[in-house]
Structure P
Amino acid sequence: MIRTERLLLRRATWGDLEAVHRLFSNPQAMRYWSRPEHETLEETRAWLRFLVEPAADSLDFLIEKDGAVIGKAGAWQLPEVGFLLHPDHWGQGLAFEAMAAVIAHVEAEHPALPELTAEVDPRNAASLRLLDRLGFHETHRAERTLLWKDEWCDSIYLARPRWGLAA
């Protein structure tokens, strides 16, 4: 569990299914995610297994604000990190607050890890700005890396060395 000024980042439980489904069924939140929004609760239940029963190289957390799940942040598979925030909470600095805490936690738990990585759709300007503020820099790009519904998407790959956290 990680506490910040406004947030609680914690491991998921099966009791979080409906809250996580509200996030993962939101088309706006999922627009640049690795898959389209979930259409059914069963899709979310299948995905939630990765948070409730994480792999050894996973440090993923749900983001809570005022007792409500509003997002997800962490490393689904080290060294790659990512985040997802419900649109109702965009523009408040919450994703930055959550990811800065996650980065500090990952670096404390894995002191030998030389860098963190991220992958972003080039059209997701807000996420690119956030990752830049967190010390990530572009390493390369690739075209047609993900088929999202019927649309091919490109990727920007970024890395952040251990000493790269910006304020």
Structure Q
Amino acid sequence: MSINQIDMLLNSMASYLKNKLKFQQRDAVLMIGIHTGGVWVAERLHAMLELSEPLGQLNIAFYRDDFSRIGLHPHVKPSSLPFEVDNRHIILVDDVLHTGRTIRAALNEIFDYGRPASVTLAVLVERNGRELPIQPDVIGCSLCLDSGKQIKLCGPEPLYLDYKNTR
């Protein structure tokens, strides 16, 4: 997917979010990006929506259910939530939604910080292969890939999608 196509997806997502927030009468929302690709997408959306609160960043490495199997990446950066989440409306952003396990881990971590009023899930790419009942509210695009294929957001400048065979 080209840089221009990603920009179009981001513009579409920002427009949808802006309308959704206006309809729901939510003006002081928080945005949190999931490390790494979700943060890149969230940075763009945060700027497009002109949100006043700082952008939060989650690193869900310790919250993954496969942590004991895959171990810890040697360069894990801590999460940064420079705000209170209790009773706040949150937009959680990730790059690719596949199995749902990353989102589950992110929700677990957010709830360790407090209880938000609501969480809206925005993803750049939704792909087939869900293992958990996680459904995004805002989607840049949906892709149906063979089980032996992987899609990854690369960046941060420029953002582009890379397709790989995993077998």
Structure R
Amino acid sequence: MNYTEGLKTQKVYAQVKVNASSEEVWKVISMPGNLNYCHPFCKSNQVEKWGGIGAIDFIEYYNGLHLKRIFKEWNEGKGYELIIGNGKQASAKVKWEIKPINEGESYLVIRINIIPSIALKPYPKILRGIISKLYLMPNMRSYLSSVVNGFKYYIETGKEVKVNQFGYNKMFSLK
């Protein structure tokens, strides 16, 4: 899978303050299969290869969507960057970052650069802008908020996140 630089992207991000050290946050976000415990829309997170650049895993969402993630950067203790998609061309680049606040608090930040022309490829070109503005981006903002809150919940409580725990998202889940 390739990520083509230079294609038009749309950006979305979410950030949450976690009552845990950056080391504790890193321990969870760098754990193989972590989406199985922390992600409110992930039915299954299967790992093919883990740890460092070149790591690969697969997500199956509750609505049946399957995506592959390939890790392109791995900054020990700080975060990573990956590409995600389900074909030859990645539909987005995702950056996970940990920003320490003090010894017991950190921010977890996820930034996504979505390529609407890939993500919305099944739709006619003439409709993609409208679909992106009215459907894709609002749902991606909600999605990311739920994901960072899922990681916060798991890190702070040690309890697995439930389906749709932070709200339903029609792009990735079922009611």
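No lab work stands behind these numbers, since they all come straight from the coordinates. Keep in mind that this is a model prediction, so the values were computed, not measured. Cβ atoms are built from the backbone, for glycine too; each structure is taken alone.
Tell me which of P, Q, R gives 0.25 when you compute FRET efficiency 1/(1 + (r/R0)^6) of positions 21 and 133 (r between Cβ atoms, R0 = 25 Å, to 0.05). So the calculation was done on P. Each of P, Q, R could give relative contact order in percent (Cα under 8 Å, 6 or more apart), but the derived value 30 comes from R. One of P, Q, R was used to compute Rg and Dmax of the Cα atoms in Å, for residues 109-156 alone, and the result was 12.9, 41. Which label is that? Source structure for this number: P. Each of the structures P, Q, R was assessed by distance in nm of label points 7 Å out along Cα→Cβ at positions 53 and 85; the largest value belongs to P.
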